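Take a look at the structures listed below.
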Structure P
Amino acid sequence: MASVEKTYATGRRKEAVARVWIWPGEGRITINDRDIDQYFGRATNKLVLRQALEVVEQLDKVDVQVNVRGGGLTGQAGAIRHGLARALSKMNPEFRPILKRAGFITRDPRAVERKKYGRPGARKRFQFSKR
């Protein structure tokens, strides 16, 4: 039996970290040993995840296996998209400019701002009264 070349990449978004493996196949997407439809309830999360595959027209040409942890479901979907984009560009260097133009290779640096002392939150102030 011929061995299939697997390509690996890591994707991150907020607190979520996704480890992504891709190889030539029929378009199966498995996340934490579950089907994509079982793992993500929201259609928007599935759409975000598939964007990287749709841009390079590889939706039904590669199988995807993902281990993801940390953060919420939306952050995990973003992390998987980032990992997929990196894996696709590693698999075929011609995909890199297309994915870069779409903004999928760049890691989104936004994260939750820390709470500061003397305040109820990161930026919120306690109510001010002159008297």
Structure Q
Amino acid sequence: MKINKFEDLPIWKQALKLTKDIYDLTSKEKFNKDFRLRDQIRGAIISVSSNIVEGFEKNNNNEFIRFLKIAKGSVGETRNQLFIAFAVDYITQTEFNKANSEFEDLAKQIGGFIVYLQKCRTNGEFTKK
């Protein structure tokens, strides 16, 4: 698959979908009133797609990998905040399970893409055409 723009990246598409999901969850009445947690989790999820894009636009494999690692860290941060939201009864068990599973999957996808890019770097290849 030829990747010409960040919009072609499946991990970016998934991150954007999860951003909407987080905004939906944080718009619930109790969650929405906790400004600190609401803003923190929204910031973390925004960081995921933003770092994917920033790394891609650097046109450098090493930089892309570095920003993907930051994005993966933000996925972990978002998951932690989901645990907090569940612990304080802002989201249901079902909402937590669904979101947590989707974020675990995104972290695996990003991790797999990092490994792929590291192999490309070793072979002297670059993914952006």
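Values quoted throughout were computed directly from the atomic coordinates according to the rules given, and no laboratory measurement underlies them. Predicted, not measured: the structure shown is a model, and the values here were computed from it. Cβ atoms are built from the backbone, for glycine too; each structure is taken alone.
Tabulated data
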{"quantity": "Origin of the derived value 51, 21, 20 (Cα extents along the principal axes in Å; candidates P, Q)", "calculated": "Q"}
{"quantity": "Answer label among P, Q for the case where mean count of other Cβ atoms within 10 Å over residues 45-52, calculated from the coordinates, equals 22.4", "calculated": "Q"}
{"quantity": "Parent structure of the calculated result 1.6, given that distance in nm of label points 7 Å out along Cα→Cβ at positions 53 and 117 is the read-out and P, Q the choices", "calculated": "Q"}
{"quantity": "When FRET efficiency 1/(1 + (r/R0)^6) of positions 5 and 93 (r between Cβ atoms, R0 = 30 Å, to 0.05) is computed for each of P, Q, the largest belongs to", "calculated": "P"}
{"quantity": "Origin of the derived value -10000 (helix-only ellipticity at 222 nm (-39500 (n - 2.57) for each DSSP H run of 4 or more, over all residues; to 500); candidates P, Q)", "calculated": "P"}
{"quantity": "If semi-axes √(5λ) of the Cα gyration tensor in Å, for residues 37-84 alone is computed and equals 23, 10, 5, the structure in P, Q", "calculated": "Q"}
